[in-house]
Structure I
Amino acid sequence: MLTLFYLIVFCVGLSFGSFLNCLVYRLASGQTIWGRSFCPKCKKQIVWYDNIPLISFVLLKGRCRECREKISWQYPIVELIMGLLFIIPLIRFSLSGADFLVLGARGFFLDVLEIFRSWTIFFTLAFIFVYDLKYSAIEDAVLLPAAGIVFVLNLFARPLLDSLSGLSLSARFVQMALAVLIGAGFFALQYFLTKGKGIGLGDLRIGIFMGAVCAHWSTLCLALTVSYLLGSLVSLVLIVFKKKKFKSAVPLGPFLAAGTFLLFIFGQEILGIIARTF
């Protein structure tokens, strides 16, 4: 039964991955997110059996049924990744119907809340990664509402860090608000010092979202450090293989998304290692 439950959630994740792809394309092209899916090449509507996440791509051999143009590999890759990401919190919290009896109504509700929080964070980080990588821009219509939702969920869900355990609601709010302010201020300062040349205002909004996700200044600072290290490493590899030059612009959003994801999943463990080392 648990395997079937995971399979169902995986399919839900695939569907959200498909929606994410649609969202990226339509927001970038200024179109409404409502309405039937269509081929971006020939503009023909896609029938339902050609719009099944992952499966339709395989059956159609990666081409549109109508115009036979190639379908971008972005679509199945994003769908598959979202399917896998949606399973992570289930494994992490081992949620099942039996938990209701073991944990009680409150414990079961907190597990569900944490899973919903994880899904919201994973979807938003994936959106940041794909959108900024493709268009070197950030879409506030997704990012800011997501930051607000995660902030509220963090107030009532189990804290991600031991340092937030046992705090009152008001004290936790102050800690989270501080993380958001530091996230926004970090990028605002860079924007001011470089006069907008080294950093964009979109990154400032990512800083707000990172603060809401990390919920504590220590985790946020570590997430920023990891993000910049990843960005530096990848940029160096691109320069070595002559894919980029030293003065080439590289979108920062994908690295911020990756760093935030790593700290959301492993933040407590990483901070524990640092504390024991130093």
Structure II
Amino acid sequence: METATNNHVAGIIPVAGQPDNFQFEWHDCLMPLAQNYTALERAVVECAYAGCKTIWIVCNDDTTPLVRYRIGDWVEDPIWIGRKSQFPSQERKQIPIFYVPVHPKDRDRRDCLAWSIIYGALQAFRVNATISRWVIPKHYYVAFPYGVYDPKTLREYRADIGRGEFFLSHDGKTVRDGEYIGFTFGVEDFIRYRRVIRTGTGKLAPGSTHLDKEVLPFEERWSARHFTLDKVFKSATIEESTVVELPWYYNIDSWEKYREFLGSEQELKHPGRLIMSYHEFNPIGGTSDQETRD
């Protein structure tokens, strides 16, 4: 990965690699937070408020159809909503959304949630690099479906996020502590985080050769698939970064924690159909987005 020469911040939303704790017919990222508002949609809106130019949702083929049916191809940039001008609809900005499956060779080997972040950034880089060096992402902003806080908090920090080295925090804890809280990273961080993933075991014991193959027990193979966020991102340097303390935050990666959020005094609302609703760039036969869904 080379250094980018533009202000493209790519949003990464990791879905693949998270254990199925709720055990519904739909993926955990589609659990509702409010009426007609899911955890994944909140993460998409967070990326939009953060000023991301593209959004990359990392989810596998068994999850993508329902996720895409819910999210669509783009989300509206919220800062352009409500601005006064002669032709306000022409000034709105759409943020394209891409769906990235984890490579088959990584599945059940190193496909933890942290790897979804790293792999999503890699694919965002590769795709944009084939178009032009001028659209290669400068930084990556990560938003989690499994953490809940008000995405509007990011609006006033778009400039800081664009410069990189930005972390959200709650009670002094960040992603370095394994919390599902947004943060940015760049090329050097990417290399460092990927190096941690590569320390995981394979099928053979470390140090064994092709002449003396020592096969690890099944439970010890491919240890990277069990790596937690704090293990991979503990090397993140936040001392010289912009750190914003969240007024409230809830971890919803289990049923007990999800109930705690639902029983709290905090309330989220759908941001409005102009910002978050199903859209397609090229609806079939020129039909409307809703007709295409039906």
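We did not get these values from a lab; they are worked out from the coordinates using the rules stated. Note that the structure is predicted; figures quoted are calculated from it, not measured. Cβ atoms are built from the backbone, for glycine too; each structure is taken alone.
Looking just at distance in nm of label points 7 Å out along Cα→Cβ at positions 40 and 232, which of the labels I, II belongs to the structure with the highest value?
Ranking I, II on distance in nm of label points 7 Å out along Cα→Cβ at positions 40 and 232, first place is I.
Using percent of Cα pairs over 31 Å apart as the calculated read-out, with 35 as its value, let me know the right label among I, II.
Only structure I yields this read-out.
Identify the structure, out of I, II, from whose coordinates helix-only ellipticity at 222 nm (-39500 (n - 2.57) for each DSSP H run of 4 or more, over all residues; to 500) was calculated to give -7000.
Matching structure: II.
Comparing structures I, II by relative contact order in percent (Cα under 8 Å, 6 or more apart), which one has the largest value?
Comparing I, II, the top value of relative contact order in percent (Cα under 8 Å, 6 or more apart) belongs to II.
Match the computed value 27.0 of mean count of other Cβ atoms within 10 Å over residues 8-15 to one of the structures I, II, and report its label.
II
Supply the structure label, taken from I, II, corresponding to distance in nm of label points 7 Å out along Cα→Cβ at positions 80 and 144 with the calculated value 3.7.
I
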